[in-house]
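Okay, got some structures for you below.
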Structure I
Amino acid sequence: MKDDLTINEQQRPVKATVWDHPESTRVLIIAPAMGVSRGFYSPLAACFHSLSYTVIAFDYCQPGDISAPGQGGFRLTDWGYLDTYAVIDHALQNYPGQDIFFLGHSIAGQLFPLAANSSGIKAAFFVASQNASEKNWSGRFRILINFFWYVVVPFFVKLKGYLPGFAYGGRHSLHRKVATDWARWGKNDQGLLGIDINAYLRYSALASVPVKFLSFGDDRMIAPWKAVERLMISYGSFCKQHVHLTPADLGVRSVGHFGFFRRRFSHLWPEIDAWFNVIERSGSRRSGDQCIFF
């Protein structure tokens with residue numbers, strides 16, 4: 001059964017869609033990329049629902065959703081410290097005894113460790129998640145990413161008071177503080193970890209959750225290999241791996257930053273389930289030999 005709901009409705013509301021499976025023993029949380037609505041991941045959610053998962057896809061809280069004071073501000077880290085935390089807490093509270101898995105796209109990989117309850121996740125899988133520091137880009141792509149951090153973001157924030165979706169390829173405008181935070185991460189040599197000491201500690205402490213990162217050779221503008229590798233290395237997980245594939249590896253012309261979640265790659269999605277199954281059966285979340293994808 002598919003149902004829309006609001007998590008944490010009386011505080012900092014997070015909009016979500018739940019595909020409840022009456023016989024599930026596993027829950028999958030799907031965390032979106034910057035400026036992408038949860039509906040984009042519906043085909044993948046339906047796939048995992050058919051594999052007997054209960055699936056929860058959510059949107060990060062937007063400024064218009066917050067009416068009560070004291071429920072978090074409009075900082076980019078709030079999407080991790082507050083929103084991701086709230087969704088994980090909802091899963092833990094409403095599905096006791098079930099294994100909770102996490103699938104994140106793009107910025108979700110930077111936000112996941114910020115949730116204080118992230119250790120409650122059985123295993124996490126990230127697609128095109130990256131450390132945002134401009135140091136991870138090279139050549140003309142480094143010029144372009146710096147133009148975005150130093151020119152595009154401040155220009156629109158000053159002109160309009162926010163960052164329009166078209167300016168960064170997203171569907172949602174970003175609050176000026178969220179956009180400014182994002183640019184600060186990009187301009188720092190270590191990304192978020194060079195700015196927020198608490199984030200650094202959270203990343204380092206994330207030892208018990210196996211993590212898998214997947215990136216693509218033609219995603220050089222948004223999530224190049226080095227940026228994904230650097231994020232993976234920053235995780236304190238005992239079991240972690242980064243798999244980098246080219247379009248040729250998959251027999252296609254392009255994948256890009258969003259392609260993996262489109263139906264033409266649906267034949268690959270059960271491979272994520274297969275990896276979750278390996279972790280689940282292993283009885284241990286610290287064994288590096290369980291990190292197998294393809």
Structure II
Amino acid sequence: MRNTILSMTLFFCCCAQLFAKNVVYAAAEQDSYYTDLVNLALSYSPDKNYTVSRYNRDIPKPRLFDLMAQGRGIDVVNGSVTEARLNKYQAVHFPILRGLKGWRIALIHKGKPELFANVHTFEQFKALNPVQFNTWISTGIFKENGIKVATTASFNGLFQMLNSQRADYFPRSILDIRREYNQFAELDIMIDPYLLIQYPSAFYFFVKKDNHELAADIKQGLEQALVDGRFDKLFYQAYGQELRALNIKERRIIRLHNHSLPSSVPLNRTELWAEHRFIFSQ
């Protein structure tokens with residue numbers, strides 16, 4: 001009898017593994033927050049027996065989107081929301097970064113620590129030139145606002161251009177800037193202490209265009225995690241310390257337009273966005 005029960009237990013365990021739905025998540029970012037969030041969202045569909053693994057090749061994000069669209073080993077990719085992406089892929093309409101990809105702080109050269117000390121208006125701000133990666137969505141946003149942008153096709157080259165003072169500043173998301181500053185600490189760069197640059201932005205999970213079931217399950221899980229507080233908990237664990245260290249409340253704000261942000265982005269749902277929550281007091 002004991003052997004029979006053991007055999008049945010092993011059989012059902014094997015069946016569970018056999019019918020598990022493995023979801024492969026891919027991102028150019030190395031941050032574990034995104035993988036943890038996909039795991040959290042899909043944990044609200046226990047009947048589907050989802051497992052999540054991270055795509056282990058480090059390749060550019062446009063290529064990750066292409067592989068996902070072709071069904072070649074990737075199920076979920078994250079990215080900024082554009083009309084082109086909404087048309088080409090299935091979006092999960094939930095801003096997983098609370099709009100903070102559009103909250104930017106400048107890396108500047110150490111030789112000009114007061115670069116933004118007396119910048120109080122957009123016209124003063126516009127007189128200074130940033131460096132950006134040539135294909136980034138943020139590059140288009142700065143140009144859309146009439147700002148002259150220096151560009152390069154090398155990520156490391158962005159920091160080198162700032163270091164050699166071929167641009168005035170390099171605006172980075174408040175979620176990334178301290179990590180990147182530490183990564184390039186040997187250069188003559190520093191974090192500007194004066195300004196916060198803001199523009200409307202949404203960062204979503206995307207799946208293959210016809211993968212409606214997975215999109216629905218991720219969306220449902222994110223909404224449930226928002227209600228029960230687990231989304232907040234994971235977000236603050238990942239970014240709370242970084243946000244507090246940047247002294248956001250004391251910075252002057254320069255606002256940019258983002259006319260390319262799709263109208264479907266749920267800006268009216270105030271509970272989803274950082275500016276409507278006391279995220280810096282956590």
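Below is a table of values for the structure above.
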{"read-out": "Of the structures I, II, the one that -11000 was derived from, the read-out being helix-only ellipticity at 222 nm (-39500 (n - 2.57) for each DSSP H run of 4 or more, over all residues; to 500)", "value": "II"}
{"read-out": "Highest-scoring label, criterion being volume of the Cα convex hull per residue in Å³, among I, II", "value": "II"}
{"read-out": "Structure with the greatest value (metric relative contact order in percent (Cα under 8 Å, 6 or more apart), set I, II)", "value": "II"}
{"read-out": "Value 25.9, calculated as mean count of other Cβ atoms within 10 Å over residues 105-112, assigned to which of I, II", "value": "I"}
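Laboratory data are not the source of any read-out in this text; all were calculated from the coordinates shown. What you are looking at is a predicted structure, and each value in this text was computed from that prediction instead of being measured. Cβ atoms are built from the backbone, for glycine too; each structure is taken alone.
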